[in-house]
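**Student:** Following this line, the structures themselves.
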Structure P
């Protein structure tokens, strides 16, 4: 099937998930220059979902190749605990020899050493979260909306009450897109976070 379509991710999509994350890591633009390790953005933001939460990992397939993904979890707190146990130790081993030389290397090293957790006040009403990224060739055709809707419908089917996502404050186009889909600004402290209620 060569026409673009949304499907569940498989292990075979993992390398492309790393690439998509890197190529959209600068507020939706190519972030290859930000990290010395080309997989670093994926370590932080994408690959763990294909491994730890595959039932909530969807890709946009074009010609048999993933050109975008929408990934997430219905229970952020439980997912963070699984990452602490099953993901971050492996990532620390992969990046142990990293030399700080690129703009976001230190931030990445700090995040890997002491992973962030979401604020309890957000999780109380919006326990699920997602990430979405599309390569430039997949943008502008309505696929972003379709992928978000696919994930939201999946989460509703799991009985999730609410979902949140983090935003780069510099990505104004994304903020407008999420507001158009019904998300509201629920930001706390220094994080830009949008949320949407899924039940009732």
Structure Q
């Protein structure tokens, strides 16, 4: 009888742990974001955005700079946040314990920062390397344009809303008009699978 009771209790605890794991959602991670990550937004701002989005409303709030921040997309594994006119943030859950965050700054050319965290917002030492400039370019790209892009490699990065894919786009807006014409049709985007930490 004692063995049966012990097995029953172990199975109950195991089931409860499974339920807790299954409930890890990107919305909960976003709600618990430390203020240091998004200093423009209060916790109430974030909770309001989640509530609006889950009720199929426009998830716009006034941030601390009296500007507007909008939660554009929210599902169980992914969110996209327009933090300001110049900054977009994407987050994607990679496992029950880790997620990826991409912050893209537009000024006006876009460049992104990629970071990995555990679900308690501890940054992981693992990184995701951006492709080199040459990986984006066809072999016959003009040498002057190639050198200009290598000197200032601005790379816009985005996460997929539907799967564990990360996409990189080399920005050419900082080139001269003549250089942009020379690379037209010779720059391609690169997609890769996200790591599973």
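**Student:** State the single structure among P, Q that was used to calculate relative contact order in percent (Cα under 8 Å, 6 or more apart), giving 14.
**Tutor:** Checking each candidate, the match is Q.
**Student:** Quick check: 17.8 is what I get for mean count of other Cβ atoms within 10 Å over residues 146-153, calculated from one of P, Q. Which structure matches?
**Tutor:** P
**Student:** With Rg/Rh (Cα atoms, Kirkwood Rh) computed per structure, which member of P, Q shows the largest figure?
**Tutor:** Numbers: P: 0.94; Q: 1.11.
Result for Rg/Rh (Cα atoms, Kirkwood Rh) over P, Q: largest is Q.
**Student:** For the read-out helix-only ellipticity at 222 nm (-39500 (n - 2.57) for each DSSP H run of 4 or more, over all residues; to 500), a value of -10500 was computed from one structure; give its label from P, Q.
**Tutor:** P
**Student:** Can I ask one more? Could you figure out which one of P, Q the value 18.6 for mean count of other Cβ atoms within 10 Å over residues 130-137 was computed from?
**Tutor:** The structure behind it is P.
**Student:** Identify the structure, out of P, Q, from whose coordinates distance in nm of label points 7 Å out along Cα→Cβ at positions 50 and 66 was calculated to give 2.9.
**Tutor:** Structure of origin is Q.
**Student:** For mean count of other Cβ atoms within 10 Å over residues 42-49, find whichever of P, Q sits highest and give me its label.
**Tutor:** Once mean count of other Cβ atoms within 10 Å over residues 42-49 is worked out for each structure, P has the highest.
Rule-based calculations on the coordinates, nothing more; no lab input. Keep in mind the model is a prediction, meaning the values are calculated, not measured. Cβ atoms are built from the backbone, for glycine too; each structure is taken alone.
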